[in-house]
Structure P
Amino acid sequence: MSERGIRTGSDFASFMSALMGDILSGRVTPSVGNAACNAGGKMLKVVEMQYRYGTQGGNQGERVLTLAP
């Protein structure tokens with residue numbers, strides 16, 4: 001699932017749901033799950049910042065966030 005990439009909110013929810021199942025079943029260690037959750041939180045923060053501070057542009061009118069001028 002993660003190899004295809006996470007591009008939508010639905011993709012993210014599916015990934016996190018699968019990750020929880022993998023952690024509970026012991027297929028993924030808690031430390032790997034923690035790292036994935038931290039990375040996911042940072043990814044969501046970037047999306048939030050794009051909507052809040054980004055400028056109109058890019059493909060199909062997407063908002064673009066410039067991190068450094």
Structure Q
Amino acid sequence: MRPIITKVLINTRWRLNQLIDSGAGKPADVDTEHWKTLVAMRGTEAAQVRSDHMHTISKGKGSTTA
């Protein structure tokens with residue numbers, strides 16, 4: 001059960017980060033306070049470094065959803 005929950009959390013965080021990066025508005029299912037926190041966290045240099053690092057890791061791996 002733990003790997004499934006972890007994957008759901010990763011995918012949800014990725015989806016929210018994509019919305020933040022594109023400048024989209026807050027989704028209806030996210031609390032305003034949490035959204036502001038996520039936007040502030042996403043704007044930090046550490047978050048950008050981590051994002052670049054994760055992009056490098058995932059590059060060329062292909063999809064495992066099949």
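One of P, Q was used to calculate helix-only ellipticity at 222 nm (-39500 (n - 2.57) for each DSSP H run of 4 or more, over all residues; to 500), giving -23000; which? Working through the options, I get structure Q.
Give the label, chosen from P, Q, of the structure having the highest value of Rg/Rh (Cα atoms, Kirkwood Rh).
On the way: P: 1.09; Q: 1.00.
Top value of Rg/Rh (Cα atoms, Kirkwood Rh) goes to structure P.
None of the figures in this text is laboratory data; all of them are computed from the coordinates on show. Computed from a prediction, not measured in an experiment: that's the story for all the values here.
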